[in-house]
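Every number here is computed from the coordinates shown, using simple stated rules; none is lab data. As the structure is a computational prediction, the values presented were derived from the model and not from experiment. Cβ atoms are built from the backbone, for glycine too; each structure is taken alone.
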Structure I
Amino acid sequence: MSEVQKVAVIGASGYAGAELVGLLCQHDKVSIQHLVVSENSTSCGKLFSELHGRWQGICDVPLQSFSQAWFDEFSKDLDAVFFATPHEFSTYWAQAFVDAGVKVFDLSGGFRLKKAEDYPTFYGFEHANIDALAQAKYGLAEWQQADIANTNLIAVPGCYPTASLLSLKPITSNNLHVENSLIVVNGISGVTGAGRSASLATNFNEVSLKPYNILQHRHQPEISQEANAQVIFNPHLAPYKRGLLATVTLQLKSDVTAKQIDEAFEQAYNDKPLVRIVNAWPQIGNVAHTPFADIHWQFDEEKSVVVVSCAIDNLLKGASSQALQCFNISLGLPSEYSLLTHKL
């Protein structure tokens, strides 16, 4: 498709939203029509580049306030909208945009879990639109291109699940693991993963490397759901700005060989240019400010255990650049379109 798409970003003032706006600015199939913030935001009326000086002279677009009146006036002229919003906002407004003929790319967690009953437990609210939830498709770009291409409501995966699932799915989709065995996912993320709002818990001067929300993190059911295997997810917060590393440990069937593991990863990613199979354990420094996921694994044949590690930028591959991959797929473009030439 060669037509330029008219898009809006709601939640443009946050970290992930700002990264997304930067990506969209340099995409030749995109015309940014509106950058929107919440109704009570103090950023309303300011230029996007005032909040994010990196984009001065590139995106000097004023931030508008979201309201029912805004939706009524502008939604009908849009082709796509990106939500970088609180989860509850997405659950309430996504269907309204879809009904208006607008394709929704949701970076929140509002549609990532398929079971409505999981939302009170892991997100703290009852889901506002069960019908929309039933129609939404999960958007792990390297694995679910057909789903992404054939829906108008795409749940862009979380940052921890992206790195975890890119590590897990070559194994679990080929049934190389021991069914119902213990799968442990250890994740570590920089403080930007907590968002832009001020909080003592994520204040850079207060943060020390620590685990948090063990056995109750909202990404645990998301990873389990999409890996089709129950996992134990152990998230950690680290005192650096951006980047994320996930390391997963799986018990494999006794007859699985190193060659089978190699072939599983090769088959999964040999035609996926944003996933790089690397020859040493991945480092956050090699993926920060890029759309890449770097993966490495090691297999202990005696114990039939494989350890896989994946590094990504939590704001890009873990959020905004993956949202753009989904957008590209929905247009029939290669998922990496504009991302390999974009100046991140």
Structure II
Amino acid sequence: MKKKILITDRFSQESFLFLQQNSFFEIQRSATPQIPIDQLATTNALIIRSKTRIDETVLKNAPKLQLIITATSGFDHIDLTATTKWGITVMHTPEANKESAAQMTWALVLAGANRLLSAHRQVKAADWNRDSLIGYELSGQTYGIVGLGRIGTRVAQIAKAFGMKVVAFDPYLDDDDFEKAGATRVSFEELLKTSHVISFHVPKTLETDHMLNRSSLEHIQQKIILVNTSRGSVINENDLCWAIEEGLFRAVGLDVFEKEPLAKNSKLLNYPEVILTPHTAANTEEAFHKASQSAAEKLVRFFVDGSTSDSLPPRVPWFGATPFRSDA
């Protein structure tokens, strides 16, 4: 009997054809993130992206569901407590967006260091005022990375190429992981105190929720460049606005926000040193195709021999751990 596969949202045509070649599958597609409820009763596997939410209601309507694969690195759109309860295998594709997310992180760092947006606006306005656009040289400075996983490690490699010293906070990795990344292990407080550039590369969990807040921000001792391409919940935006007004930053680059899309009345829109992008760190052609193909291959392997990879919940202590606070 064929396995019925439902794919929601965007999916690479090449990967779709790859799955179609297997006569073992009957594949249905939904052009939108919404799951057609009438199809759930007979669906054996779902391939989704971040706009498709999986909760108890979905699972109750899918008695034959065996597998969910999200073609994304993040997974906070899936109720993993519910999928565990219902015995559903869940996987994600964390390798697919590594290069794109690291690239966006560095795009924001460099835009901030060289004041690119201000320079662009001046030229467009026929205002040739170079003296007001003094940049910041990164070589010899300290780059602080919060979360030394796949993306954090790639960001560290690039920082080393710029001649920067790299420090990192990740309390659950071995010293070997820090050595491979060329990073020095430090506490979160020490990272805030000593870094000239800081970027976040952590999942959305209880532990990372608002880990950058008024209390932790007070540890910053020099003007820094701050970048977040992970999850908006990592930073308390009200406290961030306070810190911006206190002059703690050379520049801030945010690709993610506590609530998306960003509200039209957000104070973050008012600060010239803040660079805002609409959650596009993984939005490259290459990342999209890699995520789609990875999801397709994982699905085939699961139904051919039962193998899994990048399973969820992840076997890392970041997930579901006690909330971390720098002043704890």
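Laid out as a table, the results:
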quantity	calculated
Which entry (I, II) yields the derived value 1.00 for FRET efficiency 1/(1 + (r/R0)^6) of positions 238 and 286 (r between Cβ atoms, R0 = 41 Å, to 0.05)	I
Computed 18.2 for mean count of other Cβ atoms within 10 Å over residues 94-101 - originating structure among I, II	I
Among I, II, structure where Rg and Dmax of the Cα atoms in Å, for residues 46-133 alone as derived comes to 15.2, 46	I
With distance in nm of label points 7 Å out along Cα→Cβ at positions 14 and 150 derived as 1.7, matching label from I, II	II
Of the structures I, II, the one that 0.10 was derived from, the read-out being FRET efficiency 1/(1 + (r/R0)^6) of positions 78 and 302 (r between Cβ atoms, R0 = 41 Å, to 0.05)	I
P(r) over Cα pairs in 10 Å bins from 0, in percent from the coordinates reads 5, 24, 30, 22, 13, 4, 0, 0; which among I, II	II
